[in-house]
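Asker: Several structures are given next for inspection.
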Structure I
Amino acid sequence: MSDAARGLTVWLTGLPGAGKTTSAGYLLAALRADGVTAASLDGDMLRAGVSRDLGFGGEDRDEQVRRAGELALLLAGQVDVVVVSLVSPRRAARAAVRTRHEDAGVRFVEVHVAAPLAVCEQRDPKSLYRRARAGTLDHMTGVDDPYEPPIAPELVLATDVCAIDQTGDELVKVVRDALVARGDRR
């Protein structure tokens, strides 16, 4: 696809450990099985490269979200679906990305990957919560920095009460419906 105005960005937001990367992987596999071209932008991947100069304070977090949004817009002209999995803790930063997409004619689907803090801390795949509670990691979303959940996302995935096949299937359906709505008959 070369027409960026026909692009679709799926933005997965939630606390660290909520299941954003897992959900993105499920979605990508399903889309590719359908023959849909898709690209992924993951927060850890971005931090290792394009955003390695940023810290975790509020302004740097917003800049990380802005950069991810701009990359998603660029990719939206090259693939059918761009899947972004990024904590993106502040509503205003996410709203700015949505507006930028809408202004460019690129559909934006916000998905709240929702799990309570206690569940995310129990999962803690990178020991981030443990380090934050021990005082060796500052600006940990959910611990000493707030997470502002979306007010009206297109989808909420309750990853604490539903298995990945159930939440993943919900996500795939919403994205397939969005593809059809934008005129892609897949």
Structure II
Amino acid sequence: MTEHPLNIAVIIGSTRQGRFGPVVAEWFAAHARARPDLAVDVVDLVDVELPAVHPSRPVAELDAWRTRLGRADSFVVVTPEYNHGYPAALKHAIDLVHGEWQAKPVAFVSYGGVSGGLRAVEQLRQVFAELHATTVRDTVSFHRAHGAFDPSGRPIDPEGCTAAAKLLLDQLTWWARALRQARTAHPYMA
């Protein structure tokens, strides 16, 4: 085991009733947990208490959110595609903090209909670039996601999905280690 594992926050971006996000997130988190160099925190936005109104000044409600994100060396955003975009709850959660995203890598696991959530991912890349985060090139994407998993939450095509998850985790880990070292040696200034 690595002496100092990388902390990875897997964020479930949908808060919709009947959402499929937890199935996808748990599958991905299981792959991440299998790696001794990673410590995984699954962050379900349904369970995170955030202010409904974007505050004009710091508020205590955000302290736990800032702390949780601040501990992470990297992020994996699990997002659906709703109406060619990503969920409003995810945008709100991202926009409430700034420094916690900076100089950290963000990877994406998407799901949806025919596009597999890739349009949502492209929009999120722009948002995270503005926050000075580094997005990982490769993604894991499930097209027609409800039909891609069996009733127990396992992908029907495990070989392709496992290979995509491994590649994403390898890239994310490389970036997370490099950026953690850089932040330690030279604190990031936006």
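Rule-based calculations on the coordinates, nothing more; no lab input. Predicted model, so just to flag it, every value in this text is computed and none were measured. Cβ atoms are built from the backbone, for glycine too; each structure is taken alone.
Asker: Suppose you compute distance in nm of label points 7 Å out along Cα→Cβ at positions 108 and 164 for every structure in I, II: which one lands on 1.3? Intermediate values should be presented prior to the final figure.
Answerer: Details: I: 2.8; II: 1.3.
Going label by label, the one that fits is II.
Asker: Have a look at I, II and say which one yields 0.75 for FRET efficiency 1/(1 + (r/R0)^6) of positions 20 and 36 (r between Cβ atoms, R0 = 35 Å, to 0.05), as calculated. If you can, show how the numbers build up before the last one.
Answerer: Numbers: I: 0.95; II: 0.75.
The correct label is II.
Asker: Thinking of I, II, which structure, once relative contact order in percent (Cα under 8 Å, 6 or more apart) is computed, gives back 34?
Answerer: Numbers: I: 34; II: 22.
Computed on structure I.
Asker: Compare FRET efficiency 1/(1 + (r/R0)^6) of positions 52 and 132 (r between Cβ atoms, R0 = 25 Å, to 0.05) across structures I, II and report the one with the greatest value. Intermediate values should be presented prior to the final figure.
Answerer: Working: I: 0.75; II: 0.40.
Once FRET efficiency 1/(1 + (r/R0)^6) of positions 52 and 132 (r between Cβ atoms, R0 = 25 Å, to 0.05) is tallied for I, II, the winner is I.
Asker: Follow-up question, since we're still on this one. As an exercise: mean count of other Cβ atoms within 10 Å over residues 156-163, calculated from one structure in I, II, equals 16.4. Which structure is it?
Answerer: Details: I: 16.4; II: 12.2.
Only structure I yields this read-out.
Asker: Of the structures labelled I, II, which one yields -14000 when helix-only ellipticity at 222 nm (-39500 (n - 2.57) for each DSSP H run of 4 or more, over all residues; to 500) is computed from its coordinates? List each step's numbers first, then the result.
Answerer: Numbers: I: -14000; II: -12000.
Only one of I, II returns -14000 for helix-only ellipticity at 222 nm (-39500 (n - 2.57) for each DSSP H run of 4 or more, over all residues; to 500), namely I.
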